[in-house]
Structure P
């Protein structure tokens, strides 16, 4: 078979029909090899280069290269050969042409075809020949592939060739392993070599596991920072988790409750979710010391993992994250444990020691530590167990081997020259045994069912959700929390819950969040997604579902470029300041009809805030002479006292503003003096709050006794007492380019 490659190193290649004996025919002076045609009689291959605008030919082995035509062929796409004539489609001229292979002067235009694309030519009288695959399928049970040395029988994905080299069967078990850019499988009983599972988009596969009843493989990708899954034949690949991952080093499937667990050694967390990524929960985030390899025992309700940042250790916890204990630590036979695997039948844990170059084991309670294979392995880095054997991959000599799990004897090399293996599992139902109540209708739990020791279980909720004390099976959504944005992320942090860490919300933001809002009546998040001179308003639920575009700068009928947004949950209206029309616009949250509320010679309206209980809106406005805060009714009407703040534009620069829902005060930022100002809406008196180290405040929120803000320059979310400006506290740091902050209190709308 012959093919063209448009990649970073363009070329023509060929290989035997079984995929072996691959060789490059042409790799110089070639750019966009679109067309390819074989002359079976003259034993030549023709191709067209759409960038170099020429047609060339060479012998089937790559020798004898010459130019057939290099004039007036603007953009060849489809290409074919019949007899002595080449036929091609031209994208630029939109026609079908032909030429005699021995005369570049006799080019003919056959037809003008305005939408011409591909081309295939067929000579019904040409005898293409035959081979032994025509006779009883070459005696192959499934695929017959003919090669220059004869028939080669092959199997579809999921089957293996038996020792007769003709018959395909379902294997009892096979090795599943990750190798950087691919997930692969190899037989443990035959010598047929490893086969890639055809999964697209893998960049840096690391940990791998499977769900045998679902016939699916799961893996982590360190470069893409994702957890994905696909069927074992490579079909229906999909991303499961792609938010808030930095170094997902360990992965394990709970085949009873249908959950996945993973470690993130950089974030120092152990988390879980359903198999499809829903209901993500952080189980352990305190007291971890760079967790790596992870193994589950759902039948007993335990999970095990390795650590090695400050000290090498193997730890255990219940599968809900409780009762964490250290099983082994600072042992002379332990330096850098990884590739943890459980022998469910003998209650033994095995692992590799990268620094000590050995394979060790202990009982599941941590006692009886000993080496199975000691100091004779180059660099074992992955391990699994099946029946009486342990299997491991070695990153130095790039091999897969096995040995007796009892004493390390009977060592056998399964495969050599295998490349750098990251993780491996034996795909067999004996590797996924045991049962608990979570296997029966998810234990009756609405979200997560997590196994516990002694055949018990507990219902659990996603991050920031709370288990209902009455039912003990259902979850209550967070009632009081902060939302804040930074770059392409929106994060949530509860204010009334023990889980006070922040989580990223999977909102599928394309560019950069400029501003945030929240609808208390529907629990939908609104945001401005901004890039260059464009800005669109979107909304979706916090789990990322039902994403919808509300307003866009690409809409020719309603040309808009939103700068800031404010939401009225009572009137179900969304307001925004528009950088194109210099107006204030509004849209109904139910009909999405856009209208203009305040227009005219406003200047440049920027930040906007609402006081929906009193029916007013406020916005910052800039002209050549003044920097002001304007006021209008939320219907658009204006009173005589339409300005509540007015200064010389040369003396002040106004930032974000917010209305205090508990009192008649307006808070805003004056950037030049780097001060917060509290403005009384009764008598318009001003008071500066003496808050130090304000640099680039981008978002403001008021709740209870506190004023909250995010600072783009410092990357922090802070708060101070809203009356005194004292008692500054760091709420969250390390936010990359924060842009806005909200406090959401669902009780306030009751």
Structure Q
């Protein structure tokens, strides 16, 4: 337990040193002072709190130095100059991670790499590459060359820059033999699993070797909602299984301790190479390695000291792990299992049999430890996460071990590999089924206060609850009872004002919606969804509001963002959804607002394209085409991107902020009456409309995204009358709040957050 203090000091030091990079000199001085204090304390006090403080300060100092040095190395002049030029730059890089396909198709990838040359200048900086390539040829360790545009990222990002490749990524050098061996083995196993049916076949590579490329959007969302996504992140359990298997095999043949430990370390290294060195894998492998080395001394090894040491070591090597959510979740889950499982089992055993108590305690400990970080990623709490993990727990080891064996024997005995893959498929299919069913249950998630405040409040509540559960005297102490009463009151207030209304709403909210209009005030933010594909048209004025809307609807990834134009009420919320966006369509940039919006999207890794009429494509089951503007010269309201989309037999048109003149131009290119089933009314229902256009569209539903009590007089009464005359039922966000539209037996079903009559433009 004592060694957790140095780990915490090191983590905090990394967060501050990276987040406050302007103070390099200050951090260096503080680190030097900390080192001097450490030496003095260790000399004067061989043990006790002073020595612990000394070690903690030393860990913080070491990590601070590493962060300061790393920050300077990540911003060499060559990369700064290349980004400032805003022109094509030649890059040579070494692939560091598995390439992931984007929504632009299997030929377009996103991959982590280390740039080694920028315009002929030698560098060594982490980058993320976006471009066309054959994913199967981008093996970890291979060198690639590319020409593209460089966008610098923020100081806390794990990549120093994003590189958007103009043409294709070209492999210029093969990886070392051992990395090539691992790449071929993974690829063969993924190909083998692709022949297995259903979700189980897509999930198995993730369970066995951590390759989630085949999982898909819907299954990935189900795994996250049910708190099962950790099963596809290779971590301590996988490493322990592999090492234990190797040690048991050698012990069977009478090998000595030194040989067993040495062989186990070799097997562990091979396993890390096979599953790729992700943060959770590195953390787990360091812990297992430390435990094995301690075994050589004949002393018992402890999980908590190994965890603390691995955290300090990883942060010293790469302080940017401090901002890695995967690393944080891996560390906290392990800490929860080590520190909370037994006390929770003891507390639960007061009312349950001991065996059942332990089964519940394991996933509960991990979820309690990880939930504050999960709140930072998505402001909701999974209600069925513990139950889903209990149901999936028996299947996970079988799928992992047998799947890994199938991967290893695939190149040697393909027939045996196929048989093993089918055996592993059964538990994988069970896990996928558990995720699908539990994520579809009513109120699968409940809302929580977003951001750092929400995370801190939840962490505090968890600590208090654990204290009362584990320390009996606190339950009878006056102070303890007072704190408990305050906690109960806070929970009651939260439940009555936030959770209960949201829970009630979520129970009635349809899950099969195809169009959603977010309630984001005076602005537009409309979602289209079908077949796992998601298109968001505009973001509204507030990043928090649009992000909250997507969280409420369970939208974790936006395949295509369409910014109709750059006015604040349409593009002001970009920052809130940039990290979720794969691809963005925008109009030509002619002002500072456009520069800011496109830069935010590119900095988050989105592929940004300036488009005009004629661009078309498919996202999931959504066919779309841009039908306005006809040239890049049109900007602002007049140049709003107009999207025409089709979901099965439902036609949807979204008119941005077009005025009457531009609407007439759009009308001239339309076929006969009855062109659309749903129309997003232009410019929040302003009077600048073409009544003829709406008559020609003949839409059944007309959605008006507008703020309550706005000062513009939107929607205008004349516009409402024109929509009624066109036979359209109007749906207004100022009256209804969030609006969801689904289809049932050929008819539309409309759900709204607020109750309102349907007469008179509601």
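Please treat every number below as a calculation from the coordinates, not as lab data. Everything numeric in this text was worked out from a predicted model, so none of it was measured. Cβ atoms are built from the backbone, for glycine too; each structure is taken alone.
Annotations
- For -16500 (helix-only ellipticity at 222 nm (-39500 (n - 2.57) for each DSSP H run of 4 or more, over all residues; to 500), calculated) the corresponding structure among P, Q: Q
- Structure (P, Q) behind the derived value 87, 69, 62 of Cα extents along the principal axes in Å: Q
- Distance in nm of label points 7 Å out along Cα→Cβ at positions 133 and 597 derived as 3.1 - corresponding label from P, Q: Q
- At a computed 6.0 (distance in nm of label points 7 Å out along Cα→Cβ at positions 357 and 565), which of P, Q: P
- Structure responsible for 8, with relative contact order in percent (Cα under 8 Å, 6 or more apart) calculated and labels P, Q on offer: Q
- Parent structure of the calculated result 6.3, given that mean projected area of the Cα convex hull in nm², for residues 373-444 alone is the read-out and P, Q the choices: P
- Winner on distance in nm of label points 7 Å out along Cα→Cβ at positions 229 and 661 once structures P, Q are ranked, highest first: Q
- Identity of the structure behind -0.56, -0.64, -1.21, -1.27 (criterion: log10 I(q)/I(0) by the Debye sum over Cα atoms at q = 0.11, 0.12, 0.21, 0.23 Å⁻¹, for residues 437-540 alone, calculated), options P, Q: Q
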